[in-house]
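Colleague: In the part that follows, the structures are each spelled out as structure tokens.
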Structure 1
């Protein structure tokens, strides 16, 4: 009987160590996906980046709790240890599915839902599923460690939801606190190589949406004031529409911008791709070192985080477009979700 208890205790300790190893592997795999999907390698890893730090905090919390069980969890039932192990193993499934989706070229299928490309929607769903599994694992360890709790799985869902809301509130606050750098570009002698306009919605009859039109007017103002020499326009199209770049070009030409001063790109479908295009294509070919990005205030934080992740120094300026209250709330909520997804998963 005593030997059986010893064997059972050793088995649990082995499983706890295995879970620690799985969590470390899980974190490294997540970082790998995050960087590879953006054309980078783990040699570019910066733990100080907000999203990487959040990933690390979640994983380290789980590992520390598992180590606590390793030393002081001899009384925990074996079936509970098996539940924790299964959750740890199961967290790899959405990562593997995400890795598979990275290999697929879905950008040619330009079907948009709520403004996102289809591949991003699927990847976001897989990553959210991953996050739910991690949070459930975290809270189950807490419940198993610090006392018996009725319905631990159900309560894990509740606490996981609350934790996710907390992260979203942090992201929302971050978008509110982001300031533009207009004061830097109006200083005497300020000169920039170009201004980049991220694509935005094109309305029926190929009209620029108010958000898009506001960005174009601001870029034209900078161009007219000789603050920048070139205007970079980006953005693909939804079925049956002109590309965002084509609409932008048409409007800029109407404003009097010379066609020779317009650099056009028509394949990117989101902000991340547009910043990557600037980094990997425009800056090397044009030798641009000082670039302004014009967008709406709610969008600037995400652009800043993408630029920081890619070690780019960009000057961010808000457009002069004014949104009504409902539109402002909608765009801020949407960008809060996008910022959270970028921080945690690089999409």
Structure 2
């Protein structure tokens, strides 16, 4: 909304603002942002066709991580506009909702060599590459057969030749990393930080407490630790419903906070592990964390959880006990700019920590 009473603030140095916004973003937020976009789009696909797939694709001889999803695609103009910061396609921007920059800002620090976005809409596939060149972030200009240059390329024939189904809409992003040799499915951050073979599944497990109804999230060979074959990501509540844990119980406070308690006994075939490790593609460590609008924050596992567990009324046995503190949607909190943490709305807007709810957890702990 424009106002005659002010002169709007302008941007004096666009390149600096874009670069600083991108470079300051915690790089480990990359998968959250890309997955959130994919889940939201897939949830809009017809029933039975709501799918998000993690897989590897070859770039030269190097496997790269790709995230593909069904749902409304983008045409050439929409794909071009999507690349700008604070730009969203078919989403309403807001301080508590979509910022219009998350996936691009979180991914580019670890993919300066390039991020290839492809989108199929009404049978036509267009492609754009976001990257950094000579210190500036932007869309890569590529030369066409007629000698002209363009940022958006029609790759419909190429996609069809590669085996893509063009009978419905979809979108895909390929992560090329920071150099040609980087295997982004195994080393998404180019070794800083170092990740293990189950990094992707564990990140999903520790971030997405629920996924939209009907959306199937698949991890294909090369993106999970169990070798060949497709594995399906199941969030914590769904695994609990399927019997992965021996006991679960939920208590609700008068303020609408739900506290979920999970008991995961030792695995009889390997007592040093929890039982839920059987067939799991992610870490089976117990955890404590805050759930807000179906996402987990302030997750503590291993030693970090065992040290704090007594503050939650769990003096021993935390290796086999998980506590998930679910805040109501109207809680007086909001995600910080890069969605890494929650902050309180009032006062000094401190970071929300699970330990702040330790007394409540202890009071409602099952006997």
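Colleague: Looking just at volume of the Cα convex hull per residue in Å³, for residues 25-144 alone, which of the labels 1, 2 belongs to the structure with the highest value? Don't skip to the answer; put the middle values down first.
Modeller: On the way: 1: 121; 2: 134.
Evaluating volume of the Cα convex hull per residue in Å³, for residues 25-144 alone on every structure, the highest lands on 2.
Colleague: One of 1, 2 was used to compute helix-only ellipticity at 222 nm (-39500 (n - 2.57) for each DSSP H run of 4 or more, over all residues; to 500), and the answer was -5000. Which one was it?
Modeller: Answer for the origin of the read-out: 2.
Colleague: Next up: Taking distance in nm of label points 7 Å out along Cα→Cβ at positions 169 and 313 for each of 1, 2, which is largest?
Modeller: 2
Colleague: Another question, then. Using relative contact order in percent (Cα under 8 Å, 6 or more apart), single out the structure from 1, 2 with the greatest value. Show your work: numbers first, answer last.
Modeller: Details: 1: 18; 2: 14.
Comparing 1, 2 by relative contact order in percent (Cα under 8 Å, 6 or more apart), the maximum is at 1.
Each reported figure results from applying straightforward, stated rules to the coordinates on display, with no laboratory input. Everything quoted here is computed from the prediction, not taken from an experiment. Cβ atoms are built from the backbone, for glycine too; each structure is taken alone.
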